[in-house]
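Pasting the structures in now, so scroll down.
Derivation of every value follows stated rules applied to the coordinates shown; laboratory data play no part. What you are looking at is a predicted structure, and each value in this text was computed from that prediction instead of being measured. Cβ atoms are built from the backbone, for glycine too; each structure is taken alone.
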Structure 1
Amino acid sequence: MQQRKIPLRHCLGCNESKPKKELVRVVRSPEGEISLDLVGKKPGRGAYLCPSAQCLAKARKAKRLERALDTQIPPEVYESIEREIEGAERGE
């Protein structure tokens, strides 16, 4: 029986390769709206982060998320993403 290939993605915070299902996708929609994509199916340009506040803070400090999505990200969007990630960490 042939084993299935597990897709790997890089976290923008810690820069580690992890299975795609372990990471959270941040997506810029075609309209320019930036949101968290927990399912991984939303259309648009995506970037991956570990579901931890530390990785988000590292990516924000180095502006890696802005470079990956090719747009400026306002502080309010970072705050909403941080709240959603903290909720996911607690299992809500």
Structure 2
Amino acid sequence: MDGAPVQAIQISQDKAYTAAGFGMPTAQWHEFMTQDAPLAAGAPTSIARFVPYGGGLPLMVDGRVVGGIGVSGGHWSADNTVAEAGVTALA
């Protein structure tokens, strides 16, 4: 995205990695962590490349994770919308 910080490259890759690794959208992590104090304390610092906010979605084929898509550069909610469009385009 024009004007996005260079760090957005790494963040988008890590969102894809998190989504593919756990098989769930990165946006779901916030809710999990707000309901589980030990998880909230440990996950962000102990799981390498972990991103717990929107913009990462798993790519699924026949109910199996085959990869992930990650978007960064805007607000996480906008990143999530763009990621959803990417998943739709690949379907």
Structure 3
Amino acid sequence: MVFLNLLTLGLWSKLGRLTHYAFDAVLFSAFLAGMKRSTGLTFKTEKVTGENKEVATWVKKYLDVGEWVMDQSVAIAGSSGWFERTR
């Protein structure tokens, strides 16, 4: 087992950790999207990006992923029998 770990240089554990962080990042982005939809509170991206347009583009893409995840989640939940609309 140690030999296999030396061969892969522990890449499987690094890949698992990276996957976990990516999932957490998407979950947090979806949380921000849900907060925006339910309360109208929007994250101030200029606080993070400053005047850097490239970082602003990446932050916008990151927040758009959360919006997409919210859209897909609502569509799947709405078409299942486990949820009902109350509003």
Thinking only about distance in nm of label points 7 Å out along Cα→Cβ at positions 38 and 78, which of 1, 2, 3 has the largest value?
2
For Rg and Dmax of the Cα atoms in Å computed as 13.2, 49, the structure of 1, 2, 3 it came from
1
Taking -16500 as the value of helix-only ellipticity at 222 nm (-39500 (n - 2.57) for each DSSP H run of 4 or more, over all residues; to 500) derived from one of the structures shown (1, 2, 3), identify that structure.
2
Relative contact order in percent (Cα under 8 Å, 6 or more apart) from the coordinates reads 34; which among 1, 2, 3:
2
